[in-house]
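Take a look at the structures listed below.
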Structure I
Amino acid sequence: MDRKKQIEKEILELRTELNAITDAEDAPKEDALVGKCFKYRNNYSMPEMESDYWWLYAKIIAKRPDGGLHVFQFQTDKDGKITIEPDDFHVWQHFDHGYIEIMQLEFSEAFRELVERMVGFSNDQ
């Protein structure tokens, strides 16, 4: 085996070991997030005014067997476009950057309002 292949093999073995250590360190953090709900002040690039922002809602559904999190999320953007992601992938660190933890009730109410808008139903009618 030439030197380059030997080094590549050693790096692969070390990377595999490092990934196993990182996964073990991340597991408790991922476990602690399962079932929690969040909202995030979302926008498109270069927002200019408050109306350029909207809430993206996320709920951590489960851990993925291969690492990361199953996340259900939805939003209605500033133009009224509705996006629902029933099984988005995130890593736990994602929720350390601008996400605000909310109660299940707030998440459920926001989703109920979204569904009502989609079907054109309102309790006010």
Structure II
Amino acid sequence: MQVYVRNDNAFDHNEEFNGDKIHIPAGGKVKMDRMKAIQFLGQFTPIVLTGQGTPDERFIKKLRIESIEGEKPEEVKPVFRCEKDGKEFKTQDELDRWIEENYADEIIDEDAQKKVKKRAAARK
């Protein structure tokens, strides 16, 4: 999904990110992949001080992410994966049954063991 990264500063923003030089004019925006935009905003930029010891406004990172109208976020489907063997299932219930049938005796945590036995008894 594409998003805009908007510069809310009164000064242009220039930064290197993943080997590319990113330039966002003051009050302007650039289009970027959503995950890259999140990483870009999270990338550390050093604080530059003025002669009086206060942060220099020209170098403050005042960026935000804006969604693009009409763009819909990708649907994130949950993954139900057995931690023991890596097998994937369509639902949590299918995963629970797999664990009950194959690995219930290997569960070390007493509370988890009780929950598995309780679910198995409820199914019968």
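What follows is calculated from the coordinates using simple rules that are stated; it is not laboratory data. Bear in mind the structure is a predicted one, so any value in this text is a computation, not a measurement.
Structure notes:
- Which of I, II yields 39, 17, 13 [semi-axes √(5λ) of the Cα gyration tensor in Å, calculated]: I
- Here helix-only ellipticity at 222 nm (-39500 (n - 2.57) for each DSSP H run of 4 or more, over all residues; to 500) was derived from just one of the structures I, II, and that gives -8500; the source is II.
- Which of I, II yields 21.0, 61 [Rg and Dmax of the Cα atoms in Å, for residues 2-57 alone, calculated]: I
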